[in-house]
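Each in structure tokens, the structures are laid out below.
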Structure P
Amino acid sequence: MPEDMRAVGGPGYGVFESVEDITGYMDLCYLSDDDPELYADLFSTVGNVYREIWRRFAREYASAYCVFRMGDDLGFQTNTLISYNDIRTHILPVYRDIVEIAHHAGRPFLLHSCGKIFPVMEDIIATGIDGKHSNEDAIAPFSTWVSLYGDRICNLGGVDMNVLCLKTEEEIRKIVFRTIEESIGHGGFALGSGNSIPDYVPVKGFLAMNRAANEFRLSQMRAV
């Protein structure tokens, strides 16, 4: 990277997703009832591995990063993927330790997590995260996230993936302007896509979002 450039990222992905990959989602759900001890041991073992990975990452690579980031999709469109209590018991203590590692290295911590995770958001915020990314209008508009949590964490995203795929450039421009206007006054936020950009997103939709954001910013600078 250029001398004055830094990355946003981290090693691998998340605690829940790693456990899910080991067993498969359906078997993980069965396991939670059939063998609670093994279920807990899986999360404990994976959690300890992640703690060590993040310690080494922070020790050896922190200078290349301005923000540490972890992705761990805890939910889907209508709920979390496992119970709220299981998230609190088996996952969030690991988050708390990873956030502490990030802060000890002098870096803010960003969590990417898809889904309707409102029932555990207060618990997630209590782990010390600095920002949260991912939003889908079918779950809640970005304005809901910033109004509920913007006084405590930075919210990242705002422009639903369907908007980038299906709307015209002018429609995208209007949505970007409205999203920014609704977010101002609710703490820190960073405008972008509601999720990672896959290859099926039209380039013109992605560029229209960026142009609109820059246009809004320039208009505000001229007004000062």
Structure Q
Amino acid sequence: MIKKSKWIGAAVCIMALVVLMIPSVSAASRVNINRVEEKIEEDGLQYSAAWPKVSGLQDTDQQAKLNVRFAESACRLKVLAQTSADQGNRTEAQMDFQVKRNCRGMVSILFDEYLYTGGANGSSTKTGATFSAVDGRLFELRDLFREDADYVSYLSSEIKKSIQEQGIQDEQIETFEKIDVDQPFYVTDTQLVIIMPEITYFPHSFGVLEFPIELSNMKEMLNPEIASCC
């Protein structure tokens, strides 16, 4: 846990920016992923963020865009945290990431954020960034599937089954019907994982939920480019 202290201004700010190398999961992917870290410790504000910096893509322009996107996510969280602290709130902000896949032409990264600005609970957010290991093109959920595939119905059905199997259907604050076309997700070597933001269908105590679905069960629905990566 991060120690809490009172705000006494920028004069006592301790900031560290560290770049560490994470070896690529698969040399065949030709994508290297660096870990960039930034920390601020001030009275009333504790901020700790880590985000990826990729290299090795053939399209260097797209590579630069990805790196700007990742860095901006951390910057956005820092601005929110500093604004909250400036308003006199005891504030804690954290951001980290996990490389969930880096092989066979696809990279998928899960981002995990936490922001506390006072009160009983903080807020947690998880998002995914999945992109081509060749040209860095980002994939939305719809991009993973053939144009004629009813992926929303299929994935929603699988999530409903999972909710039933976990025995949490009666805990819903709103009955889950279907995912959004742009539902957040990430991909592992064998699964597509759908992310359900906190307090959408379940109480805050459930946090962010993840629903893994086997890629092998939907190969006929997948975009051929994506299917070739699985």
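Bear in mind that the values in this text are calculations on the coordinates, not laboratory data. A quick note: this is a predicted structure, and the numbers were derived from the prediction, not measured. Cβ atoms are built from the backbone, for glycine too; each structure is taken alone.
Okay, here's what the table says:
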item: Which entry (P, Q) yields the derived value 0.9 for distance in nm of label points 7 Å out along Cα→Cβ at positions 121 and 153; result: P
item: Distance in nm of label points 7 Å out along Cα→Cβ at positions 161 and 185 from the coordinates reads 3.2; which among P, Q; result: P
item: Origin of the value -6500, where helix-only ellipticity at 222 nm (-39500 (n - 2.57) for each DSSP H run of 4 or more, over all residues; to 500) was derived from one of P, Q; result: Q
item: Parent structure of the calculated result 15.9, 47, given that Rg and Dmax of the Cα atoms in Å, for residues 105-192 alone is the read-out and P, Q the choices; result: Q
